[in-house]
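Structures incoming, each one as structure tokens.
The numbers here are math on the coordinates, done by the rules we state, and not lab data. All of these numbers come straight from a predicted model, not from anything done at the bench. Cβ atoms are built from the backbone, for glycine too; each structure is taken alone.
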Structure I
Amino acid sequence: MSTAAVETPGRTRAFLRLVMIEHSVFALPFAYIAALTAMFLADKRVHWGQLFIVTVCMVGLRTFAMAANRIIDREIDARNPRTAGRELVTGAVSLRTAYAGSAVALVVFLGAAAMLNPLCLALAPVAVVPMVVYPYGKRFTDFPQAILGLAQAMGPVGAWLAVTGSWSWEAVVLGAAVGIWIGGFDLIYACQDVESDREHGVGSPPARFGVPAAIRGARVCHVLTTLLLGWFAVLTDAGPAFWIGLAVVAGAFVYEHTIVKPNDLSRLNRAFFQTNSFVGVSLFFFALVDLVVRGLGI
């Protein structure tokens, strides 16, 4: 067996760690909610082929975005003790591999978009722009989370477009909820880098305004998220199961902001990873139950 054959699986695993592929759980459930709701409103049938291609699009674009983020931020990561162990900094993933992986992910995304409908293909390059701008954002603004939120908001909108081929304000409301939600919990996540960001001139709300202000901002974001999800439920005539799911999500937000305090960030990772992954998965579960009860054929 050649050395290249032995090393390839290791490089692949390292690249998947680099792009944190498991974090697809944050945005993917909301893309499914958008796609399945659009299918329900159209003909009350699940179109599995479309759903599969939506999945490929979401994972492909997110993989490209994370790889681009790591490539662009590798020097900043090297100066931050928390991120100094990332794969591009340590050499576990070479820059060449990261570029190749990001290029493959981008081609997969564009190819999948082309398989959906002409509008998705036409708008696919637009979706790529904020993914690349976001990592540069911290170099010219103190609010890079706003760019991140815009990037994430396009997931549900794109999923709805994939199914219907037409614009939908319902999807925009859901996308806004997702973007504000993710921007909010990224505000919390950024609190752990305040000292490094200030030392190296990296822009962020915690570095500019302090940790207490950032956490208050995150709370406002998550209140807005809850209200927008409620608005989406009204616009789509959601049933009781969705509203129960929304109550569960609201409870998760309360829990998240109970365990993370300005003077105690010791449970920040629990809030970021566990609670927020629960938010997406749980709401998707209740939304799916609601659609099935209302007549969605699986």
Structure II
Amino acid sequence: MLNVTFLGTAGSLPTPERNPSAILINREGEMMLFDCGEGTQRQMMRARTGMMRLNYIFLTHLHADHILGIPGLLETMAFQGRVEPITIVGPMHTERLVESFKAVCYFSRKFDVRVVELKPGDVLKMDGVQVEAIETRHSVPSLGYVLEEDRRLGRFNRDEAVSLGIPPGPLFGKLQHGQTIEVDGKTIQPQQVMGPSRPGRKIVYTGDTRPCKSVEVASLEADLLIHDCALANDMADWARETKHSTAGEAAEVARCADVRLLVLTHISSRYSEDTTLLLNEAKCIFERTVVAEDLMSLEVRLRDE
């Protein structure tokens, strides 16, 4: 199971329809939060995601609309009795940010808050998955993130195994897990009955950014690209000045990277109630596009191959 819940999809300002930026990924019960705008803990309650299994908060940059939910979220978890540590990951100055929260907030928490600062190309490895920091182009130091699962085992060829004289049962499992076996004096290697390894799932989250080659390359054949889409195409000049992307620019990145699905987020308050213009402009370039809404949830499925 790999589920993505859009807790906050607004641009710089919250609106009645949209909370500031926050995206929760739940992979087999392990939760990772990407950005943490104000009110994120309440959005988690509304979405019924839970929060006690949250282990990582990844920050794309330190603008207020992406970080102000951190003190409230930590305090809510403290009131709920959390004792396990949590790790906050982000670009340069993230440690200073966390220390400033500690200095001005009267926390009641009894768990450690660890900090990891990354630069483009750095990789954080977890069980069965890794998160890589990628270069983005915004008005302050910023990162995007690529969450990518380890490659999966190839398909098991049962007919071939039987033809080699392997009896159904535990020996099948050993071959499927890469172990060499012996049957009637014959040595059988896993590659004799296993197909080539298959890719895991891949999600890319840009945070706030101009369209850039680094994001396009990192997104190649991603299952899901979550891209900044602050403005419509008629405001391209303002997008360039503020270091954001238009709907058309985000769609062009998705088209060049041949992603399975593009989700537009960080929606300006101009379009908060009606995103039809953004969606239509993106779909003219890349049909497999949706606009994120608060509390929207997507399941990212494994590919068949």
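Taking distance in nm of label points 7 Å out along Cα→Cβ at positions 88 and 128 from the coordinates of each of I, II, which one would give 1.7? Intermediate results must be reported in sequence, preceding the final value.
Details: I: 1.7; II: 2.9.
Going through each structure in turn, the value belongs to I.
From which structure (I, II) was distance in nm of label points 7 Å out along Cα→Cβ at positions 16 and 168 calculated, if the value obtained is 6.1?
II
If mean count of other Cβ atoms within 10 Å over residues 40-47 is computed to be 14.8, which of I, II is the source?
Matching structure: I.
Between I, II, which one scores greatest on relative contact order in percent (Cα under 8 Å, 6 or more apart)?
Comparing I, II, the top value of relative contact order in percent (Cα under 8 Å, 6 or more apart) belongs to I.
As an exercise: helix-only ellipticity at 222 nm (-39500 (n - 2.57) for each DSSP H run of 4 or more, over all residues; to 500), calculated from one structure in I, II, equals -7000. Which structure is it?
Only one of I, II returns -7000 for helix-only ellipticity at 222 nm (-39500 (n - 2.57) for each DSSP H run of 4 or more, over all residues; to 500), namely II.
Quick check: 17 is what I get for percent of Cα pairs over 36 Å apart, calculated from one of I, II. Which structure matches?
Working through the options, I get structure I.
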